[in-house]
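Each reported figure results from applying straightforward, stated rules to the coordinates on display, with no laboratory input. All figures in this text were calculated on a predicted structure; none of them were measured in a lab. Cβ atoms are built from the backbone, for glycine too; each structure is taken alone.
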Structure I
């Protein structure tokens, strides 16, 4: 077992939480058991992820999308009360890392997607409050179709591909989840061969005229790797068992 406050302090520093301006209340959102014996990770804070973590015997849950957000009403009524009662009933701690888990050079969603494609992160792009959230990496010349197939298989997702650029890709910019128009235009300005993000946005005419390849691989799918990588790192750091709770959205 490991002291909860020790894990909190380590994660806060490892992810450099203090450096980020974020809509998410990053960090320990609920303190459960003072001693951590098993870690669970999930993309989202939800009643389902809380119940699943508890059913697997975990007492520390690491998520990308936490429960508390700066612009959301924090009142614990109705569904919020019911959801958080699961944490209390099972003595389950909740730790959230949003933008810090998109940006980290090793365990972030963006770095892990590049790692999946055997590309090493070389520089950042897509500035948010003076911090580049996305990562750019370089790979050996690879067909765009092969990259899309790799993402589809490894992330269990259906990719939307805009094949408007080079047939052989060597530079990739990745901004997981909701990269939005800003992410696309930042990647375009960086001069990469391919932009990968989660949520599709309508940039088809611009991508075509700019001769830019784009792959939209789904919000949830592109944000499954970061929590797993961070939990695995934490598990190794403190010799704790880890389980990933996979709860893809209902289409």
Structure II
């Protein structure tokens, strides 16, 4: 096999490496850097699929490797970011140690709820690999989109001035609700359009172009808040796309 055929899997490994780095940074409480590496992992995730299509370098190993990398970068790492903010809400510090001997049972349960994200991410990835309906589009929110939502929180707090978000993060109930909703969206039956394109024509990619233009407009209006809003705009446009196709 030529070296060219190994390019997609090499890029996938870079996704996995970025995800491992992001997880380490999240554990240490460096959430902005962790978020940055999640974004880097997402770029590699997009590029590995693109390179596989361009080079026609598909393989069963590549499919499995991609899911394993996504589980770390877009499943485990977002769970660690959510855990850090639950620590902030309950213990007052994202760097606080998780010491069961010093915590109440209710506090332990609340902190461990963050791992619903990797659990449901694993279910979503396993479902995707065997669901023949998802060859051209998605059923349920994909793991990179969900990861972008959680990774956006430290970036928004770092680059923007949004006191209301800080207030929300001080309330563990709000974080738990966000964890549950985003986890359920991963395994939902909502049909979602994929961003990958086969050509650049307006007719074939109308919903994608409108989605991207709406994000640009939102970025102008709300600046950094556009990042966590991506998941909701994505769902909205997917619903509109499905309703349009049914007519």
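Using mean count of other Cβ atoms within 10 Å over residues 82-89 for the comparison, can you identify which of I, II gives the largest number?
Structure II gives the largest value of mean count of other Cβ atoms within 10 Å over residues 82-89 among I, II.
If helix-only ellipticity at 222 nm (-39500 (n - 2.57) for each DSSP H run of 4 or more, over all residues; to 500) comes out at -24000 when worked out from the coordinates, which of I, II was used? Let's see the in-between values first.
Numbers: I: -10000; II: -24000.
It was calculated from structure II.
Consider the structures I, II: one of them gives 3.5 for distance in nm of label points 7 Å out along Cα→Cβ at positions 98 and 138 as calculated from the coordinates. Say which. Could the numbers behind the result be given before it?
Values: I: 3.5; II: 2.5.
For distance in nm of label points 7 Å out along Cα→Cβ at positions 98 and 138, the value 3.5 is produced by structure I.
Here distance in nm of label points 7 Å out along Cα→Cβ at positions 122 and 234 has been calculated and equals 3.3, so which of I, II was it run on? Display every interim value, and only then the final one.
Values: I: 3.3; II: 2.2.
Here the read-out was taken from I.
Taking volume of the Cα convex hull per residue in Å³ for each of I, II, which is largest?
Between I, II, the highest calculated value is found for II.
Taking distance in nm of label points 7 Å out along Cα→Cβ at positions 130 and 218 for each of I, II, which is largest?
Details: I: 3.8; II: 3.3.
Once distance in nm of label points 7 Å out along Cα→Cβ at positions 130 and 218 is tallied for I, II, the winner is I.
Quick check on the output: 0.25 is FRET efficiency 1/(1 + (r/R0)^6) of positions 18 and 170 (r between Cβ atoms, R0 = 30 Å, to 0.05), derived from one of I, II. Which one produced it?
Checking each candidate, the match is I.
The value 1.17 for Rg/Rh (Cα atoms, Kirkwood Rh), for residues 2-41 alone was derived from one model only; which of I, II is it?
Derived from II, not from the others.
Could you figure out which one of I, II the value 0.50 for FRET efficiency 1/(1 + (r/R0)^6) of positions 74 and 114 (r between Cβ atoms, R0 = 35 Å, to 0.05) was computed from?
Traced to structure I.
For the read-out distance in nm of label points 7 Å out along Cα→Cβ at positions 58 and 210, a value of 2.9 was computed from one structure; give its label from I, II.
Matching structure: II.
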